[in-house]
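Every number in this text was worked out from the coordinates using simple rules, so none of it is lab data. It should be emphasised that the depicted structure is a prediction, and the values quoted were computed from it without experimental measurement. Cβ atoms are built from the backbone, for glycine too; each structure is taken alone.
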Structure I
Amino acid sequence: MMKTQALAGRYAAIRNAARVRERTLFPIQRTPSELELQARWFAGDFGSSFVSTNDDKIDIVQFGVWNREAGPDFSDTAIRVNGGEPIRGSVEFDMTDRNWELHGHSANPAFENTVLHVFVHQAGPRCFTRTLSNREVLQVRVDPNALAESFSANLPLARPGRCQAPLNQLPQEQLRSVLEAAAQFRLQTKATRLRRMIDNHPGDESLFQEIAAALGYKQNKLPFTLLAQRLPLKSLRESPADAEAQLFGIAGFLETPDLDTYARSTKRYVRELWDRWWPHREQMQRLVLSPKVWRLSSTRPLNHPQRRLAALATIAREWPRFHRASKVSVKAVEEFFANLAHPFWSFHYTLTSNAVDEPMALVGNSRVADILANVLFPFWLSEGADVMGYYRKLPARLSNRPLETAATRLFGPDPRRREFTRTVANQQALLQIYEDFCLQDNSDCAQCPFPEQLRKWTL
């Protein structure tokens, strides 16, 4: 435990101290597509200094990263307006200036932090680009005819950072020490946060809320947290027969009582949910979540919130067994989740989908690994357990956009990149470094202190 604190403390020291022209990559086609032009913008082929449609001088300090999800095309960007302080936000790239309105960006809260709208063609008189809060977004027009004649369809998620060189030069054991320190710091930070939650919400309530948030993943973390707060574990355990119906009712998934909208295999299940929800509906109506809080469009079928909600209800029902399994035993926890089953949800993706032939896991291996990394290991550490031996060995099950971005920034094409993303601990370390340095830097690596700190790192 003391060794963990010491190494994490070394990482905390370099973190606190940080408060803190690539060559052309692409060959042009005569009629570039929007995606190709976005790629060339990201590569810096259009340059980094522009004049806006308002005659403001715009400098791109940091091109950010590709946003592979809903929202603006590039996130974590930094720009400077008329030589002022860097402004962080997102950048949207469109073929015409009118697309901002035509695509509904002005009414979409996902575009609220957009700092720059880049377009190719001006459709008519100059128009104003505004966000949902009526804030004007600066506009820049770019000219594809000024591009060099080279283009490649290889679209990078991010560009390697300045720390790539010192990382490549570090001996294997020294690099492992840096990642170990970052991983331990991240684990301790989560343990401290969970300890505070436990002090405010005694018993198993805090643990249940954190598991609910993990089941919601990033798209639906908030609504799952709200559900666990509005229907505490104690309440669900007092009436286990009604727990699942109450969760689905407060989630807003039982607002359509017309059984004709459901497939034959679903009607009986929905009827049972509705019959159990109906006696509580009037009393709990003010707790029902708005449909607007749910994000369903970018969710994989296996991860649909309705399946995850059924998993949460099953975990609440099986809580004594989970409590016994979660005694610093990774194997016991994995076996608990592997044995979770549901007569309906083991064979359905959503309430409106047809049944599948083979049973599906209620909680998959990748989500179990996430629960271990972000909930149970911090919980065990907050209880004083020595968990680093288990933590180091836990294999990574899945990657994600922030992790791939972090790995690209830190390692570039270094062949060791794959090796250092194989465990959950190393993935957590990369995410911590990326959040502490890459996302805090407004200089496109030029003034980031992390490369210099790496050179000073000793075993």
Structure II
Amino acid sequence: MLGQKNNSLDFKNNDEKEVEKFVGIENYCTASIKGIGGVYKYNFKDFIVKEITSTGQVLDIKEDYPTPPFSDNSKNRYTTFNLIKINRSTFEAIKEVSKVLKIHSDSINYAGLKDKRSISVQQVSIGGDHVDQLTQLKIKDLFVRNIHPSKKPVKLGSHYGNDFVITIRNIEKIINLEDVIKSIIDKIVENGVPNYFGLQRFGSLRPNSHLIGFHLLNQDYESAYEEFVTKTYSTESPKAKKARNKLKLDHDYEKALEYFPKSLNYELDMIHFLKDHPGNYKGAINTLPTRLKMLLISSFQSYLFNKLVSLRLKKDIPLLKPVKGDAICILEEENGNMTQVKYTYGGPHDKNLEEAIKLKRGVIVAPLVGINANLDEFPLMKTLFDEIIQQEGIDISIFNSELFEKFKLKGSYRPIYMKPAGLKILELSEDEFHSGKMKLTIEFSLVRGSYATLILRELMK
């Protein structure tokens, strides 16, 4: 249950499947076919992410055009650029850039978060003229390309999606390996996969962002601090666990500033605050960037969505075929974006809705429950939601939290399945890092908000 408090969480085998289940990811769409195993993200070069802009342009990692001058006469108000990061999270990268430019990190805008252990490229913008500063910028494992003045900023969620080139390594050699891979890919292309929020949404090493968000919504700032700083997870490094346990026992914030790993910069910010303001846990939490606090709270929404999709599949309710009480969202004809037009299946429009889904102009959706959410618009999912609320011991009043309003996390909805575009095998060959094993490189694109790791889990299991 979400409200339970533990000083530590130990997964039995530290297996990714265990961690996925902890955040509500429980089912496969290709369960009838055995996976190929292997590992992904063996090194950061094995995971390449290229943002696709709202116009459909796939950003190139090496793309760099001459920089035009910033001009007030052209009504330029922002400096936009491509940010290439290597083995850095988007939050880390933004914090580094803001520190060097001596500006607040909240003034830097981006369309979406990219995987940390990867090579990625995404568009970023900053208010004002920063052309010269960005041209001279030198930060380890961060590169700035294609700097140009712009009238408008990059906005969260303004991109179309992402293109991925991913290598899975350490695959056992079997006689029909290529046939197995192709059969899984064919099923994914035909049926899609559950559109879960992936592990990155919650933290791969410490999958607890939804728990922190839950405590924040309950205004239990001490529990939020403990979950963020002192609770240990068996999946994180021994050094981090040792530091968290020591602070948990002695509460010596001054000494903790010396031995806490420097990579845990958000924890260090909170520890430093509590050193000067003992017991002020709300103040400690408020040292976190606004966007991170918003992400923590929306992770709670994401967890509930995952549980909804998993419960639907456990009850053998199909993902692709609508049943009575399903909410069907109509998609835009040009780019497939969701509209505000929704219908409930089980009425006079059923044949039209079935045809819309068949033509990829409609999709079954489930709610992302926030303030003012009207679950009556999702009759089937409402019954599943009520069941989950009981299982998790959640007080329904939590959805009236002022934080939902503050961070504009109102009731929304999300497709319950997703289909990758252009999924194809680029290479299947001997793995140079694992003797006697194979490697598989694939490429595909996903619309924004969908997770590449969900395609990989279907292949690997």
Q. Computing distance in nm of label points 7 Å out along Cα→Cβ at positions 16 and 296 gives 4.8 for which of I, II?
A. I
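When helix-only ellipticity at 222 nm (-39500 (n - 2.57) for each DSSP H run of 4 or more, over all residues; to 500) is calculated, the result is -9500; to which of the structures I, II does this value belong? Please list the in-between numbers first.
Working: I: -13000; II: -9500.
Corresponding structure: II.
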Q.
Quick check on the output: 14.5 is mean count of other Cβ atoms within 10 Å over residues 72-79, derived from one of I, II. Which one produced it?
A. II
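Between structures I, II, where is FRET efficiency 1/(1 + (r/R0)^6) of positions 8 and 120 (r between Cβ atoms, R0 = 35 Å, to 0.05) highest? The partial results should precede the final answer.
Details: I: 0.15; II: 0.60.
Structure II comes out on top.
Given a value of 1.00 for Rg/Rh (Cα atoms, Kirkwood Rh), point me to the structure among I, II it was derived from. Display every interim value, and only then the final one.
Values: I: 1.00; II: 0.96.
Traced to structure I.
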(Q) Suppose Kirkwood radius over Cα pairs in Å, for residues 136-263 alone works out to 20.7; of I, II, which structure was it derived from? (A) I
Q) I, II: which one has distance in nm of label points 7 Å out along Cα→Cβ at positions 32 and 104, as calculated, at 2.9? A) I
**Q.** FRET efficiency 1/(1 + (r/R0)^6) of positions 48 and 176 (r between Cβ atoms, R0 = 35 Å, to 0.05) from the coordinates reads 0.80; which among I, II
**A.** II
